[in-house]
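Novice: Some structures to go through are shown next.
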Structure 1
Amino acid sequence: MHIAVCVKAVPSTTEVKMDPETHTIVRDGRASVINPFDATALEVALAIKDARSAAGERTRVSVMSMGIPDTERLLRDCIARGADDALLLSDRAFAGADTLATTYALSCGISQLDEAVDLIVCGKMAVDGDTAQIGPELAGAFEMPCITDVQEQPEVCGRTLRARRACDGGRETVEVDLPAVITVAKDAAQLRMPSIPGVLAAETAPVAVKTAADVGADTARTGLAGSPTQVVRSFVPERSQEAVAIEGSPAEQAAALAALIEEGCR
C-alpha cells in the first residue's frame, strides 16, 4: 500500500504579515510549523502503516507539500516521525495559488510519484485558510471517493477503508473502496514524537524538490495565474482600548452612544 500525506507550512503565530500587492500571507520559513490538521493526517497514515506492518504487509508513507524551500525542514521532521520519503513542490510559478491551483499542483506531484497511490490523507483544513477544500478537490481530480472530517483512526481491511466521520446528524461510519481520499479532524489522533534513529535518518534522507516543469505542470494553471479566486484585501484589524465617559441624563447618554456607534461604523 502507498499512502500520500499532504502537509502545509503555516505561520506559527497569529501575527502574520500580508503582501500589499498580492494580498497573500508573507511566508517566513523560520516561523512556520506543520499545519496541525496535517500533523494529525500524518499520524493517521503512520498508524495505518504500523498496523499493516505488524501483519506483514508492506506500506509506504510519502509526504508532500507545496511551499518555499525552507519547507524541506518540516518534511524532514515528518520523515523523523516515520514517513518513508518526501516531495516538495517549490517554484515561484506556484506562488499565490488558491485552492484550485494548489490542488492542480499537488495532483501533478502525486502523479509523478514512482508508485501508484492507494490512499491520500489530508488535514480537514489549514489554520491559515480554513477552506477545507483541498482534500475533496484532490478526490475530484483523481476521481476517487472521499470521506471528510474523519474523527477517529480509520481501519483498512484489504482494499476497503472504514472511517467514522462527523455529519449533520452526529457521526456516521462510512466504507469506501481504495484508492480513496480522506480528510481528518485535528483531534482524530495525536502525532507521535520523532525517535532518535528517525531524527538521524531524516538528516540524510533525500527530499525530492521539484519545479513546475519537473512535474509537467501547466503554469497557466498554477499560482496566481491559475487561481480563479483572488483575495481583494487582507488586513489585521486595528484594535483600540480607548474608553469614553458619557455624561448626562439617560436619554442624552443613549443619544451620545448611538452617535459614537454610528461614527465607528463609517
Structure 2
Amino acid sequence: MRRWMLLLSLLVAGMQVPAGATQPAAPQRVLFVGNSLTYVGNLPATFAALANANDQRVHSAMIVQGGATLEQRVADGSVRQALASYRPAVLVLQERGGELLCGAGEAACQASRQAVQALAATGRQSGARVLLLGSYQAHPRASAAIVEAERAAALQAGIGYVEISESLRRLSTEAGTLAWYHADGMHPGPALTLLDAMQLYRALFGVPPARGFEVAAPVYAVRSGLHAELRDADAPAPLPAATAQGTRYTDALVMQLNALLDGERR
C-alpha cells in the first residue's frame, strides 16, 4: 500500500508545473477606433486572425460606427473609458475617409488633426502604442494628398503611420481581379481588408506574415447595427441575418500581397 501511495505522489508531482516554469503570455490586446472603413469586412477580427495564424497572440476589440469621426470619439470619452477597462497594448486609429483632406473646410480638418493628437496622448498615457491607419482615395492626386496629410497628422501627434492609399492604388492596378472593394464600390472588399491587416502586421511586428488564416467572426457589410461602444471583434453581430459569418484568406493570397508589397519597396 505504501508503495502505491509513493508512486501516486511521484506521478502527481511530475504533473505539477515547476515554480520557475514560463507560462504562456496573454494575448496582446489591440483596440481599433474608427468607422465603416474599419468594420466593413471586420478588420479588427481579420488582423487578430492573421496575427494568431502567424505566431503572434493577439485579441482585438473595437469602437466603431458608420460615418464616425475621431473628433466624436474624443467628445464622448469612449476611447478613454475603453483604455481604462480593456487596457490594450496597441491603439489603432482610423479617421473617416478624406477627413484630413480639408474638403469640408479648414476647420474640419483642423478638428481632425486635434482629435488624432488628443487620442494619441490618451493612448500613450495608458501605456498603449498608438498608430494611425490610413484611409484611401481612388484618384492619384487625391491619394497622394491623403497620404501626405495623414502622415503629417501622425507626425504631429508623435505616433506611427500605416499607409494604405498609395499601396492600394498600385496593388489594385497590378492585381485588378482581386476583390479590393465592397459591392458598393467604396468600402473595403476582402482584398483591401487583408491589405490593411498585413500593413498593420508589418508595422507592429517588423516582418511580413507568411500564412493564410480563417476569420471566425462576423464579416460586416455597410449596414452593421454597430454603435460606438467597446466590443470584442468576434462578438456576435447585432444584425445576424444581415451579416455573413466567417471567411478564409489562403496562403497563396497572403504570399501574393507580400510579393506585391515587397515589389513596391525595391
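Where a number appears in this text, it was derived from the coordinates with a stated rule and is not lab data. Keep in mind that what you see is a predicted model, and the values were worked out from it rather than measured. Cβ atoms are built from the backbone, for glycine too; each structure is taken alone.
Novice: Compute mean count of other Cβ atoms within 10 Å over residues 158-165 for each of 1, 2 and report the one that scores greatest.
Specialist: Top value of mean count of other Cβ atoms within 10 Å over residues 158-165 goes to structure 2.
Novice: A follow-up question, please. When helix-only ellipticity at 222 nm (-39500 (n - 2.57) for each DSSP H run of 4 or more, over all residues; to 500) is calculated, the result is -14500; to which of the structures 1, 2 does this value belong?
Specialist: The value was obtained from structure 2.
Novice: Matching task: 2.5 is the computed value of distance in nm of label points 7 Å out along Cα→Cβ at positions 38 and 118. Pick the structure from 1, 2.
Specialist: 1
Novice: Moving to a separate point now. Quick check on the output: 2, 11, 21, 22, 18, 12, 8, 4, 1 is P(r) over Cα pairs in 5 Å bins from 0, in percent, for residues 62-181 alone, derived from one of 1, 2. Which one produced it?
Specialist: The correct label is 2.
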